[in-house]
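Take a look at the structures listed below.
Please treat every number below as a calculation from the coordinates, not as lab data. Fair warning: this is a prediction, and the values are worked out from it, not measured in the lab. Cβ atoms are built from the backbone, for glycine too; each structure is taken alone.
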Structure 1
Amino acid sequence: MLLNEAGISRPLSVLPHSNFDPETAPSIVCDKGGERLTLAAFSQLAGRLAGYAFVKVVIDRQTSKVHFLNNCLYQFHADYIGDQLLQIPRAQLEADIDSYNQTFYFEPTRRFFLGILALHKREDRRFFSLETVEVDTMDVEMVKFFHRFIKDQVDASIPVLFKPANHLQETIVASVDPSALPRVFSHELFSSAEYIALNPGTAQGRLRVFRSQKDYLAAAATLEWYDIIVMDRVPDDIPRVTGIINAQHTTPLSHTNVLASGWQIPNAIQIGIVDRLAREGLNDAWVEYCVLLDAGQVALKRVERPASADQRPAWSVQKIKIEEPETEHTAIKSLDELRMSDRYKYGTKAANLGELGYVLRKGSERLTAFYRIPRPPRPNLMPYLAKQLGLPETAQLGQGASEYLRRLVKIPRGIAIPFSVQQDFLGSSPKIQQAIGKLKMALELNVRQIDSLCISLQQLIRSTRIPDEIRNYIDTQIALNLGGVSSFVVRSSSNAEDLAHFSAAGIYESINHVTTADNIFESIKTVWASLLSPRSVRLRQEVGISLDDCYMGVVVQEEVKSQMGGVLVTTNPLNRADFRNVYLNISPRSVIQIVQGSELPLQYLYNTVEGGGRTLSIGDAATDLNDDQKTMLSRLALAGRLLQSHFSPDYTFSMPVDIEWLVCEGQIYILQLRPYAK
């Protein structure tokens, strides 16, 4: 989004191409029918974003000129227009920015047309893409004029393709013959991008390249904390490492990439990286690995093995704080009886669902908090929220937000089994207690047998019969609260997850499609046992979370049948400075495929300030979603932003949330809600 958020530079005279000085000249101006912008001049003006060189453009219809802005001097279109074309003081522009933006992006008789011209290289061809800002409401004739005008003012040897900036524009271009309006879609560029920065950062480590899953599994035991894993799609069972490079496209919301974000390690997609490393002889080499948002590829520089490789990593010295749980004589409860504070007894997933249920029933004054924060030059975003809710600015927006969620969102019925029931089960078996004692001793001594002891203990838990007293208690609560349900989901809900710098994404078990009572009890034991898997034990041990401090609750829920589901995070993981957009992954089959990275989902950005959305990728799907489905996603996006405010752990209300959801009969069912690592 390129609306004005910054200061205005002093007026500067416009210079011709031959005298252009990138340090002082604000733009290059081309008259209709006059000198065209050359590729060399484009390069002088350009900035970089997501690996592409780009230039901001302003058409002044009053003078029939196009202004190609110097990116070094003007970060936003509005700055340039106010400074160079309207000659208005900075204070006036900032005070009336929403009124000016109305004239820039929404009025059909507007004087200025604003956009972005980006240069793309695909194999042996080059082309420009031309797009508006995402909130622009140009109609079909305006779009055709905009494209034609810019095309006639740039190097004629390079094609100019219009790139729809939102779903409205995708509908517009579909109505126009491609010969009259050549186009390229965001999802086409995204799917062919050779480089995508998933998590920016810099680290030094040893490159470990694996050409197949088989090769990775054969070498998994030799991986060290300082390794940088390179393979087509890095699996979600990796130990904690120093960096990740995916050689094929993946989603930022797979368990692996969520872990990388939580671990704060550099992570990127780089097509062709395996062959590049082979050519350069870098497999097993020590390198400095750098991921930047505005780079064209990952940066790798050979270095000497650092002395720090022989020391413990910094993250293993800083112990993760875990709150003391309550494990004594806690009742099994319906989810709608829980609040967020019950996480000490039932785990974070169960408590968050209980808190969500409370918000849906009772409302919350915190829901509007994200929109109350100043976004200079705006004192707040409340007028935008009013518009999104379809309410006047004078309305009680807190109440309106609560009613919006109540109409749209549901939670599948369920019960929460507390930590105390897990402890009663574990304590009922002397063999289990003996095995736990052996594992604790092995962890204290850091012996080799830890993994095998974990596996044996898991098998013992799954094979041990639940005592009748515990089984009957669980059975009664399911019958009372979930009578009539034919298919269940059994979810983990631990106290050792969703912690600061420890997300635990994907390391505990949840089981879908559970039908019979026997299967429910077997699934509960599987969830309990997942707390003791070799990977979960190892990851917790590395950050100082003791086995004595870890407990597992269980959520047993009604399984909702749906044709569409996915994951929403209330941030743009590809640009964390973007406060407007939230990011959605959608699967027509199962949310599991998204988080496991086994399929490429449809991917979208939705603007929760001005509204509207755009398709980033259709992944492995044959076609994009239809208009009704996209409308439902826009409603979900706003719901997610409201819930971010309520669940914020601080008063900046900026901590994003990660929501798993399904759509069924016009309702959004939220399955999980947790913090998302920024």
Structure 2
Amino acid sequence: MKIKKINFDFSVALVLPVFLSAVYANEKPASELSVEELLNVEVTTVSKKAQSLNDAAAAVFVITQDDIRRIGARSIPEALRLAPGVDVARINSHQWAVSIRGFNNRMSNKLLVLIDGRNLYTRAFSGTYWEQADVMMEDINRIEVIRGPGATLWGANAVNGVINIITKQADKTQGGLLAAGGGTEQTGFGALRYGGKINQSTAARAYIKGDVRDENSFKNDQDAGDSWQKMQTGFRLDSDYTSRDSVTVQGDAFYNWMRDNTMLPIIKNTRPQTLSLLDKSDSFGGNVLFRQKHIFSPTSSYQFQAYYDFYQIQDIQRQENRHAIDLDFQHRFSVLDRHDIVWGAHYRYRHDQFNFYPAFAHIRPDRRNDQLVSGFVQDEITLIENKLWLTLGSKFEHNDYSGFEFQPSVRALWAFHPKHRLWAAISRAVRTPSRAEHDLSLTAGITNAGGLPLVVRIEGNRGFGAEHVLSYEIGYRTTAIKHFSLDLTAFYNDYTRLRSARPLAPDLSNAPNYIVQPLVFVNEHRVHSYGLELATVWQPFSWWRWDAHYSWLKMEYSSREAMEEIGQSPQHRFFVRSALSPREDVDLDIIYRYVDRNIAIGVWRPVTIKDYMSLDIRTAWRIHKDLELSVVGQNLLQSHHQEYVNPAFIKPVEIDRGVYGKFTWRF
């Protein structure tokens, strides 16, 4: 029988850091980077070139490998909780809702996610399958989180942000690493990676990992039946075969075994009914990527990248197959020492095939090919040397769903003091339609109308077009106070042509068995949103660091129907982390989160998720420089709590408290 409750004295957790700091203080760093060094971390996602975070004219946050290790993150969404302005809600053992600046959902359609330049956004339902977004956590170099539009460089669907997971080069992962552990919820996991030199200029690594997660709970304390198992393997090869040329080849393959309690509305034998069962869902896929870089001079270089990606998902609702081929070229050069120009061209070909449970839904055609062709240009202009920069650019693309789209932006950065930066931006971005929004016909639910069963039917619309946003941002960064940094961003977004569901005339052809109420996708909703994001770092001692961030978001809807169909993200979110190293070989991290109430999109009506607080604690002991033992407690304040619901006909699940142990051995 599962142990659902763990006795825990939280007064100890609160007092322990202070006690240990007094007893064991030893001037050893609690983080690999100082406060000042954190703002000088290299980022590449903002401008598609290497630059200091402090010099980026965007709301950017970097999650380092040290951050990931110290909080004990077992997945990328868990690591993303470290970033301000990012709404991370766990739906069940294998699903997350992740968004930036609102519009959170299982398939958040206004967020672009990349792993080493490979786009994870799926055209099927517009969003990211987070159970497929995985790497070996120890191999992540950093995660760059861009809040706000990034469409000028990255294209459609980078509406509210871009998340770029960047893994380490192969020469940084030499030798072996074995990590394994288990506990109450994360019942078992393990990862093995080995890297070596092929020759003086070429290095490679390979890994294999597996995870087993136990089921969570329903509100009534019953088991939710949402267990999850996953296996994944991959490799990476990097070669600097000349002083000016480098090449990377990498790939991954995965298999997921997932379980869910499903309620599926169907029409069978002319009778509407709800099918309730434990659904077995499997998915598998893989990718291979090639990237080549050439340096002409210190101010001129190009990069060519190509990858193939595929996946298959099979559950009671549907079988989904998707293949993608992606080609990308970009060139950077300087003119007159004042213009830093980057331009590029991009082509993507995709093929999909669907097979839905016929009593539930159908899609026409069941196979479809689509293409995307795009180009971009951006010019960073130095107006005053080392003081003032202006960046102008735009993306131009054509897709087979909404046609031609352009996405310009204007950014400015003013370094009026060596320790102060002020930036501002105006951007336009679009979210292009999904395959489902164009071609799917689906039974959304069954209710009663005047004593007759009423079947609500969602109908795709080939006339459904792109959603638009015009975004205004202003930000400020400073390290004027010693050992303290502050990053503040304010924004205002005007969203137009958002998706809505327009009711059509009821279909009475099946009466008296049932009546059908069709709803068709159209672009009729509008939302204004505005907010603040504040991130601070304070390191009073080299062995003790505090990170805190607060996000405030306000959304104003054009109608009540818009709020009910879009949902509402938390208005307030607060995060604080204490990273303490009382001894050179001991770490203690305490993470507290507060998430305000939010409204999720339900099958029939919006579902209100209560506000909640969460406490995670990790302690680690390095027995030897190559061997570390750690214990992690997650969601310690409650036996279980709800963070979000999956609108795709899955019973609402609450996330359980959990504890797990882990050892990491490098050899």
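Before moving on, here are some points about what is shown:
- Ranked by distance in nm of label points 7 Å out along Cα→Cβ at positions 100 and 420, structures 1, 2 are led by 1, which has the greatest value.
- Label whose coordinates, when helix-only ellipticity at 222 nm (-39500 (n - 2.57) for each DSSP H run of 4 or more, over all residues; to 500) is calculated, return -1500 (choices 1, 2): 2
- When FRET efficiency 1/(1 + (r/R0)^6) of positions 156 and 476 (r between Cβ atoms, R0 = 30 Å, to 0.05) is calculated for each of structures 1, 2, structure 2 gives the greatest result.
- Each of structures 1, 2 was scored by FRET efficiency 1/(1 + (r/R0)^6) of positions 92 and 516 (r between Cβ atoms, R0 = 35 Å, to 0.05); the highest score is held by 2.
- Here semi-axes √(5λ) of the Cα gyration tensor in Å was derived from just one of the structures 1, 2, and that gives 38, 32, 25; the source is 2.
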